[in-house]
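Some structures are shown below for you to check.
Nothing in this text is a laboratory measurement; each read-out follows from the coordinates by a stated rule. Computed from a predicted model, the values in this text were never measured in an experiment.
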Structure I
Amino acid sequence: MKLKRHPLNPLFAPNPMHLWESRFVFNPAVVYDGELFHMLYRAQGEDMVSRMGYAVSLDGVHFNRMERPVFEPQHQNELYGVEDPRLTFLNGRYYMCYTAYSPKNISVAMASTKNFISWERYGIILPESPNKDAALFPEKINGQYVLIHRLEPDIWFAYSDDLLHWSNYVKIASPRKNYWDNLKIGAGGPPLKTPYGWLFLYHGVQDDARPIYRLGFMLLDLNDPTKVLKRSEEPILEPEETWEIFGGVPNVVFSDAMVEYKDQYYVYYGAADNYIALATISKEEVFKWINE
């Protein structure tokens with residue numbers, strides 16, 4: 001089972017006319033509200049500080065970008081930037097988990113919005129550093145909010161009653177020896193609910209002369225998502241195109257977003273930290289894999 005790259009890839013590249021996104025654009029978060037696709041993407045410009053741009057689309061392929069970033073560092077604990085957003089719609093708002101990066105911390109932070117322009121910031125919500133690759137489940141599980149995060153090299157859950165205070169860390173998955181994900185693993189986009197379980201996109205890193213980032217699926221139990229029911233034996237997407245192999249960080253496909261759209265899953269990803277791209281797979285093919 002493999003994702004299919006969109007023929008118009010890469011969807012877009014850095015914009016040399018904007019100092020804040022002139023060098024790299026990558027690792028987008030995307031949600032579909034029933035009418036529009038909303039994208040927040042990580043960008044770096046001449047100062048190499050990570051900021052977030054905003055783009056919208058009617059079809060999930062052709063995006064219009066704003067000229068200015070919509071989310072920028074504001075505190076000393078974001079001195080080097082705000083990185084790798086992941087979006088979840090909860091309680092009438094879009095909650096964004098992101099990485100706050102400074103010389104002293106690489107930590108999970110959170111903010112929320114209704115319009116992607118004005119934001120309510122909650123600051124760092126997990127005290128550990130380094131900790132990143134955070135994403136919220138789109139609904140409560142057994143009465144609690146669930147947050148995915150990565151204490152290297154494993155994927156963990158944390159639980160909360162109010163979205164701000166998190167505890168009860170549980171490790172759910174680890175790298176696998178002699179596999180494509182043998183070095184470290186982390187979340188892709190927030191999990192999507194299916195009749196068979198939570199479909200969870202994740203990235204795996206293989207220990208090589210130059211680490212290689214690939215993507216795979218896990219299927220998590222609907223009632224107890226700490227139980228991994230199935231996991232990709234082979235990657236569903238790996239660096240193959242020239243623009244995925246060569247770039248700011250070579251040999252990388254890295255996703256923060258999987259969107260359910262009609263009979264497809266749309267996976268948006270950063271390629272070699274240079275470009276933003278799209279790959280798709282039909283629900284039918286995923287469900288066939290689940291039931292094999």
Structure II
Amino acid sequence: MRSALANWNRPFILFTVASAAIGAVSVGGLILDDRVLLGAPIWLKPLKFALSFILFGLSWGWLLSLVPKLTRTLKNASAVMITAAMLEMVAMIIQVFRGKESHFNIATGTDALLWSIMGSTIVVFWIATLVASIVIAARRVAPPSANLAIRLGMGISLAGMLLGFLMTNQESTREGIAGTHSVGVVEGGPGMPLTNWSTTGGDLRIGHFVGLHALQVLPLVALGLTVLATRHAWLRTEEVRSRMVWTAGVAYAALVALVTWQALRGQPLLQPDLLTLGALAVILGATAAGVSWARAAQTRELVDA
């Protein structure tokens with residue numbers, strides 16, 4: 001494991017270590033600091049961001065290790081991604097120490113400045129990630145099914161990041177707040193454990209979160225298929241596994257769209273109505289059809305043989 005990690009991109013590994021340190025500080029804050037903001041422990045948000053950045057850093061550290069020689073574009077894009085992410089975390093922690101909200105907060109000059117910095121770094125972060133994703137997507141860095149999973153994961157992840165901008169279009173009922181993740185309810189109401197996603201109304205953070213982490217989920221799906229291929233003969237060809245990855249990618253993108261649509265309708269994640277359940281049933285049915293489509297590739301190969 002140590003030798004494998006040694007080949008991963010060092011700047012992103014250092015970024016992951018820094019994110020883990022921030023996560024550890026946040027856990028300490030949860031234990032030692034009893035302040036609550038909008039119904040949640042004040043250190044919960046930096047902890048969630050730190051955990052997300054740990055996954056992001058590991059993913060990109062691995063991705064860049066697949067490129068034999070990094071181009072200047074990839075190096076620069078990586079540096080911008082890391083710098084932007086760190087600036088966002090610093091601004092967030094400053095607000096935690098001040099006992100203030102970080103996102104959408106324009107209540108005072110200082111709050112507005114910090115939110116402006118965060119908003120700018122988010123845009124820069126997305127653009128740099130887009131550039132790096134395009135460079136990697138243009139290459140074949142892994143076997144076909146894994147390569148497809150990487151491309152789909154990067155694409156859906158970028159779309160998931162963009163979903164965060166939906167929050168800036170939602171009007172908060174509170175003065176000095178220029179946006180909200182809540183739909184149909186006031187911020188700070190009852191929330192789910194750890195995530196704090198609303199249990200009484202729509203929450204746009206769900207689609208943002210699910211989409212963002214496609215970059216971890218889909219490559220793991222491809223890896224899982226490769227492992228299962230040692231036991232299941234129908235998975236042993238690249239075409240079958242590629243079709244399975246396509247099925248997983250389309251299903252994942254549909255799930256992101258579904259939970260975002262659900263949130264925009266002001267509906268809690270765990271209280272779906274018949275319309276939401278019907279859409280979920282369609283996704284599950286299409287996924288089952290996709291698996292059959294993948295298996296058909298093996299049948300065709302046997303016939304051709």
Structure III
Amino acid sequence: MNRNYINPPNLSSEKSLKTLVENRTVYNLNHCELNLFETYKESQLVPLKFNDLVVTSMLRGKKVMHLFDEPSFEYLPGETVVIPSNVEMKIDFPEATKNNPTQCLALAIDQQKINETLHFLNDRYPKEGNSQFWHLNYQNYYFYNNVELATTINKLIKECMSTSITKDVLADLTLQELLIRIVQTQTAKSIEDGLYTDPNSPITQVLEYIRVNIRENISLKNLSEKACMSTTSFYRFFKRELGMTPIEFVIREKIKCAKQLLKNPAIQINEVCHLSGFEDSNYFIRLFKKHEGITPKQYQLLYVN
């Protein structure tokens with residue numbers, strides 16, 4: 001899936017740098033702390049830990065993250081990592097130089113604010129099914145930014161760096177939105193990774209229907225009937241859970257199917273279009289490029305090469 005990038009703030013002036021490794025600029029608000037880290041030289045296993053939950057997003061350059069005693073992974077712009085409080089990460093900067101610095105934001109969020117937001121959501125917007133609650137999934141901590149998540153983080157950076165007397169109020173509202181977007185993004189990624197298996201959720205039945213009928217023209221009416229809900233109620237429920245409309249999700253699943261088919265170097269684009277449930281090849285090519293940043297043929301050639 002195509003990454004959505006966050007607008008990076010200006011780099012610190014050279015004279016204001018206190019260190020060349022993880023130089024830190026801090027903006028404090030009532031319920032959060034925005035940290036901007038910049039590194040200007042190659043380094044390995046730099047430790048970092050926060051007392052609060054922290055949402056980090058890469059802005060410039062590349063890191064290699066060592067986290068949770070799991071295999072290390074490259075961390076690039078357009079990606080976000082959510083880390084629980086008091087968890088130490090160790091970071092490599094394999095390419096950082098004076099002319100090619102890394103820049104990363106780390107947003108530490110007060111636990112009370114997180115609890116209040118989740119309680120509000122569970123009270124006012126309860127999930128369907130028994131024992132289903134809004135929560136942060138700390139096992140699902142690394143994901144690409146979607147448009148909504150990137151937009152919300154951009155808004156929060158703007159509020160944190162603002163000099164307005166209302167910035168704390170506006171930042172609080174944006175923090176609530178950010179937490180909602182993260183939960184929705186985690187749910188969508190669980191589905192994409194095949195890890196969403198809740199038998200009591202209407203989404204489970206809908207997912208099975210979409211995957212079995214991926215070649216068909218799937219309508220909102222089909223999906224709402226499968227979920228045993230009215231069209232209006234299902235639309236609201238689905239968008240609240242995943243942060244996207246049901247039809248947007250169907251298109252993502254069709255694109256995912258097309259990407260699998262394109263791993264076959266001999267298959268024709270028209271055939272991929274048909275087998276992944278698109279009726280018009282020009283429409284399919286436009287949608288694929290919108291989601292992946294390249295055409296189906298370019299994707300096929302990249303995979304083969």
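Given a computed value of 17, 31, 22, 16, 13, 1 for P(r) over Cα pairs in 10 Å bins from 0, in percent, for residues 158-229 alone, which structure among I, II, III does it belong to?
Among I, II, III, the structure yielding 17, 31, 22, 16, 13, 1 for P(r) over Cα pairs in 10 Å bins from 0, in percent, for residues 158-229 alone is III.
So helix-only ellipticity at 222 nm (-39500 (n - 2.57) for each DSSP H run of 4 or more, over all residues; to 500), computed for just one structure, reads -23500; which one of I, II, III is that?
Considering all the candidates, the number was obtained from II.
One of I, II, III was used to compute P(r) over Cα pairs in 5 Å bins from 0, in percent, for residues 54-141 alone, and the answer was 3, 14, 21, 23, 19, 12, 6, 2, 0. Which one was it?
Computing P(r) over Cα pairs in 5 Å bins from 0, in percent, for residues 54-141 alone on every structure in I, II, III gives 3, 14, 21, 23, 19, 12, 6, 2, 0 only for I.
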